[in-house]
Structure 1
Amino acid sequence: MPPKTSCIPRFRDLDVASRRRLLAEMCGIDERELDALLDSGGIGAATADSMVENAVGTLALPFGVALNFRVNGADYLVPMAIEEPSVIAAASHASKRVRAGGGFHATADEPLMAAQVEVHEVPDPPAAARRLGDAREELLQAANSAAPGLGARGGGARDLEVRDLGSGFVLVQVLVHVCDAMGANLLNTIAEALGPRVAALAGGAMGLRILSNYCDRRLVHASARIPVEAFGCARAGGREAALGVVNASRFAELDTHRAVTHNKGIMNGIDAVAIATGNDFRAVEAAAHAYASRGGTYGPLATWRLVDGGETLEGRLTVPLSLGTVGGALRTHPGARLALRLLDVRSASELAMVAASAGLATNLSALRALATEGIQRGHMALHHRATR
């Protein structure tokens, strides 16, 4: 097997069969394993029927591999499932530029998610909040008893918060370390187990018991630094192109309408990785946009600046990401399992760092195109190819 690298020159010029052979060789897998991605999109009618209700068939998406990614010193072939032309090419091109500055650097917070128990018609919310706070250890122990497998893997309930929401509503929120899972089923199990006791302590009517998809304790941070001298193109020099990216970033910071489109470009990369790996991209989207609004107005998730006396273009992205490498669709979808094999990540946090880097890459590529040649030139060329 050749050394692991994400740089494959002229990969796009190969036909599909040749790409599959080369990918199998580089990743050390049997080419027949890639058959999971043929024709049916990885699943047949019987599997689809086991995954959703009222199934009548499947709807496939193109599954591609973004190249040139280096994150925290390691190379990754990044699987992406998406219907939009140019996104995979854009991610690959931007990542090649970022390699000139050492690649992407990323960190991930602990995978903490919140299980929520809501109680309403509480006659004395302040007193209820005190009783619930005093029962903290009891409730945490009950949470861990409801999901014993988490503790065996090093996870489990970590903290408990109580909030008086007003209008007779009191909320108990349990923060749970979900290890390598996205965590939805685990959190729902914990919330439902705690519901009756929380309602009794609060003295009100038991309401909703469910996870929160707003994983603001599960943030991922990605950054990229590119030498300005390596950022030019035929239509703009390096400094001109870099200044264009910085000004586009500032525009997104000043205008909500632009910030929405700016963030859509980021989610092009993140969602494509989430879908390819069988993750819940709707949860990812909801959390990202809530985080973009955390200050009271909607703003960009990534910003770009010139640093080092104007010699380096630096981008920084922070986004909440609840991705898993176990459970969910991975149990039934062979295409999603294959995507994780191609990616070769060892934890959900590592997957999240790669996905965030993909988001920063697609953002950079879009801003660079806007600042130099306009977004339509490359995008529409690929669109026309797809619709011929």
Structure 2
Amino acid sequence: MLRWIIFLLFVAILEIYAFQAFKTLIRSKWFFIFYYVTSAVAIAFIVYQLFHFDRKVGQTPKTMLTFGLLLLLYLPKLLITIILFGEDLVRFVMGLFSWATKNTSESFLPERRKFVSQVALGIAAIPFVSLLYGVTLGKYNFKVIKQTLFFPDLPDAFDGTTITHISDVHSGSFDDEAKIQYAIDLINQQNSDLVLFTGDIVNTHAKEMDPWIDTFKGIHAPKYGKYSILGNHDYGEYVEWNSSAEKQANFEAIKDIHRKIDFKLLLNEHIKIENGQHQIALVGVENWGRKFGERGDLNLAAEGLTKEDFKIVMSHDPSHWDEKIQHHENHFHLTLSGHTHGMQFGIEIPGWIKWSPVQYVYKQWAGLYENAGKYIYVNRGFGFHAYPGRVGIMPEITVIELKKGEKVV
């Protein structure tokens, strides 16, 4: 009960400050009637949905809508509150100074300045418009990002091999069949030699993928095949189950999804991809992460491989590379991960800036990273989760070309 009181008190403070900003600039009675009604309806809807969240069901389109609405309405109001609260501190200090110097006026506090309210509303409009774009267009604004990597010890037969890498499908969040088909067509247009998927095929329940089986089965079988691993969401850890048997049955059904869409699921194991006399090893580990479980067993997955073998690791959570893989004596050349989604929120201008709040949690959170000739590529994610949109960090289809030799600087 206390958390609800704190939440409602916090919302009330944001509403009071937002109202003051609008009141400074707008005098229309009808505007404020509309403002009161829409705010009351939105708060009622959010509170109702949060209060009735079913932990046995987990995330649904309604819960995502609730979270999206919460961000859309109250992130801008939070910025307004911060700016006007700062102005209040200044007004309070000025009032104290006037009182101390006996320079009294009609009011202890000076009036709010119209300019400050204009600035606050202008700044607040930026996240409002961005979040609105994110839930309408951004979540399906797929980007194909291409990357060429050089390895001196790449087997000759694999020079020029291309890999299409996708991650974090989260099929339970989809709501537009045409957009998903468009993304599958983009994958097929790359004509890569190998297609790899690095986990989180659903949010929680295997049935989320049922409407999308045929769509994802439509990913063309490339020269070297289609392979996949599991992510943290694939284990059903984020809802309450009626029994352990029910949870296990869901897990088995999730694993079977990969067979249904013609992907070979790797569970702490590796396969060797051959081209004539040459081969590379594809190592697939179960989820390993600092925060979301350590089921992955890299040593088991790579058992029998040597330091000289060329190895590509599929590991869902990039913290695995940061803590284990990059320091491993067996020298894993390339790791492919996902998991972070780039937080689905940030600023990214290639060659200029790449920022997201998630970078304060994960050192490797989007794109390519290198240490001593060992690489990790973190895919920004195919789908979306929790917030039903993307701002700045767009859904990604990665195409990696492997080249033999040294990188030309």
Structure 3
Amino acid sequence: MDYPIRPIAPSEAQKFFTSNAIAFGHDPRPEEAIASTLEYADLSRSISVWDGDQVAATAGTWSFEMTTPGGLVPCGGLTWVGVLPSHRRQGILTAMMRYQLDQVHERGEAIAALWASEAIIYQRFGYGMAAEGVELAIDRTRTALRTAPPFSGRCRYIQRDEALGAWPGIWDTDRVRYPGMHSRSAGWWENRVLRDPPWPGPAGFSSLFNVQYEEGGKPLGYARYRIKEHYENGSAASVLSVQALHGNTDGAYSALWQHIFGVDLVGKIQAEWRRTDEPLYAMLADPRRLVRRPSDTLWVRIVDTVQALEARRYRTAGALVIELRDDFCPWNGGRYVIEGGPDGARCSHTTKTADLTMTVNELGALYLGGMSAHQLARAGRIEGAAQAITTADSMFAWAPQPWAPEIW
């Protein structure tokens, strides 16, 4: 590739995001949306490829702290990846991935992570599918509950300023429990999550409604939803789309779902990127009526194996020697011994005989506890004796399952 690759300056943001829009096939962002993004994006971590005065490709990295099973880890969150159709098949994407992963390594971030527009793209750069999300849909008349955790508080509608004061704390309480959730800066909250004016919704949907659950005046959960007004044969049959729902307690979670189910004039309720182990499944009287469509969400790429494996806890105590193949980041390959348990872990290079052999893709898939070593072994992706596979599953499995509720 003969094109220069570098971060952009603020004055180049319009060209950068216009190129990104062409790559994804949507209209360019309006100036106010770009200005809002620049309020919280770190342009020193932007990646642009130039052909003369044209941006031929784009990418960038968010600086996150990501939750692991029982811990936290520094993470480079890959975003904005796009190559103009006129510049495909020229090695540009590979060059950007090389640039980005080298930077993640130099900054001491143990992992990189992303949401993939196409699942096939990033596996060749060492990413493994580490988490799934579920799209839910249910007829409102079928939302009767068999059981529900009790609650003593109330739900009420609030405005943006109040949400900015209360919701970051609710998010932070939730995020340290669920592997795959990430930290949010104040700028992220102000200019992305609770942007003013808010991001437009899908065609025909309302702006966002903000609901907060409280007990004794203390905020313990929130939900955001949009409504698409619709009538069938004169009867109300609107669609309610849940954009976010977080409850710090079982009672808060229960109260928020019951509030959603009680909104009038609604025929169908839907939600995206919910948990694979959503408690709602077990609360419904007729769970078959809850239509569930799983899809990959978070893909993880281990960049520093020692740091990454020591940054999480393990469900049961055990030890494994892993032979790790990593062609794209050769500093990361080799043989490692991991000794871990519920209280912590130690990882180091070793010359001991390997119990398991895998590529970095498989380690990324295992990392958050969302993928089974047994499943990967049956697929021919992990080599090792049956007992070592069982040990890996006993160690790496985690509850709750990983959850990534926000696309970057």
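Just so it is clear, none of the values below were taken in a lab; they were calculated from the coordinates. Predicted model only: the values in this text are computed from it and were never measured. Cβ atoms are built from the backbone, for glycine too; each structure is taken alone.
Things worth noting here:
- Of the structures 1, 2, 3, the one that 0.15 was derived from, the read-out being FRET efficiency 1/(1 + (r/R0)^6) of positions 83 and 259 (r between Cβ atoms, R0 = 41 Å, to 0.05): 2
- Which entry (1, 2, 3) yields the derived value 0.10 for FRET efficiency 1/(1 + (r/R0)^6) of positions 59 and 211 (r between Cβ atoms, R0 = 25 Å, to 0.05): 3
- Which of 1, 2, 3 yields -7000 [helix-only ellipticity at 222 nm (-39500 (n - 2.57) for each DSSP H run of 4 or more, over all residues; to 500), calculated]: 3
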